[in-house]
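Quick heads-up: structures coming right below.
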Structure P
Amino acid sequence: MEISFKGKRILVTGAGQGVGRGIAIELWRAGANIVALSKTRIHLETLQSEYPSIDIVDVDLADWEKTRAVVESLGHFDALVNNAAIAICEPFLSCSPGDFDKTFDVNVKAVLNISQVVARKMVENKTHGTIVNISSQASKAALKDHAIYSSSKAALDALTRAMALELGPHGIRVNAVNPTVIMTAMAKVGWADPNKAAEMKSKIPLGRFGEVSEVVNAVVFLLSDRSSMINGVELPIDGGFLAT
């Protein structure tokens, strides 16, 4: 199934590495004009060195006002992928207010912030745009030492549904994908321990963790016209973990 984004302008957050980088590259390959946004400049520069036509922007998404000003300055987009996130894994009894705030500032508030700016311009331009939020299986199932992270992704799912409801009448679709463990640099924070990883894999009917490409393919589909009647879903990409 060939999907083209020729002539479309798409913003991808957290695009410096991991899943976000994979999404940005695949959308670029499909003809999109990509703006890659991340906190870490060096990661963006390595991306641009490989794909010079990808525009890069660095900003700390935890800074509401600066992020808002930067995204406002970028102009109109046809689609948005909210991929940027942080993971702080610690036992429930050790969770601190500082870690809670850090996580929610990036994983939830930044999505609200960026999406408001992008969606308003879609409405103003009468663009039937698409937004995909990168959530997690952790929003649906309790995982040890993931209290704050899981809570942030559950909030993101709820935000996705609210966005789909309110933006749908403007022809803007909003969906989320909920991957299992994808062994990116961020995932290694929680799953580098072989024993812990083996225990998780034993709960996944397919018996393995996911690949970056498997998340990318789902995101590309949800951004495309091939999914034109899909709105407000939270799509597990988990090998059956949530089915058990």
Structure Q
Amino acid sequence: MSHLAHRRILLKLSGEALMGEEDYGIDPKVIGRIAQEVMEAREAGAEIGLVIGGGNIFRGAGLAAAGMDRVTGDQMGMLATVINALAMQDALEKLGGKVRVMSAIKINDVCEDYIRRRAVRHLEKGRIAIFAAGTGNPFFTTDSAAALRAIEINADLLLKATKVDGVYDKDPKKHQDAVRFEELDHDEVIARDLQVMDTAAFALCRDHGIPLRVYDVSVPGNLMRILRGESVGTLVRGRH
């Protein structure tokens, strides 16, 4: 077992990260590659929880803006995260992983209910725990769910896997002079309204001392680099 700077992590993946170059749904090559990296981290000794968004299938907030009842839309979005969680479970199990999907809403024919103590036990037993259905409540994003689960399982680090290589002062796709931050504190991110995660998620991390690292999931090997303590992407943590 190699020495790891971070032993227990919560990895937040967006649903869009699973699309690859597709317009909708899940690209098998992309989910297979991410699963391979997660398995490599597990085999190195990391305890891993996963939260996956549902934006590749359904966005409740988007349809709510178009007139759908917001609670109904968010519940549909929660179900989309369960679909992604089951797909990731399958990809990990094909690589020999022991995986449990735990849902914040009752859907017992396909996965377990989320129970904090049971989730921690899964991690201690070397299983990968995938936390589905967000917080189980409307009006909360999967970013907030990731921060909440990270706190509940006493994670050393919350990882936000994105399509960019960290946090910038403005959108690097629109502004060539955008500057990437190596390190920020939670209050700076909230004050600058940098919107890498929603404000509630950052506030949860700040109040409970959970460091967050934002990194580019499309670069092979980044996950293990972070676990070994390398400075990849942008670190957001409390003031020292």
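Every number here is computed from the coordinates shown, using simple stated rules; none is lab data. These figures come from a predicted structure and were not determined experimentally. Cβ atoms are built from the backbone, for glycine too; each structure is taken alone.
So the values come out like this:
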| item | result |
| --- | --- |
| For FRET efficiency 1/(1 + (r/R0)^6) of positions 71 and 183 (r between Cβ atoms, R0 = 41 Å, to 0.05) computed as 0.60, the structure of P, Q it came from | Q |
| Origin of the value 3.4, where distance in nm of label points 7 Å out along Cα→Cβ at positions 127 and 167 was derived from one of P, Q | Q |
| Structure from which 13.4 was derived, mean count of other Cβ atoms within 10 Å over residues 47-54, options P, Q | P |
| Of the structures P, Q, the one that 15.6, 52 was derived from, the read-out being Rg and Dmax of the Cα atoms in Å, for residues 79-198 alone | P |
| At a computed 27, 20, 18 (semi-axes √(5λ) of the Cα gyration tensor in Å), which of P, Q | P |
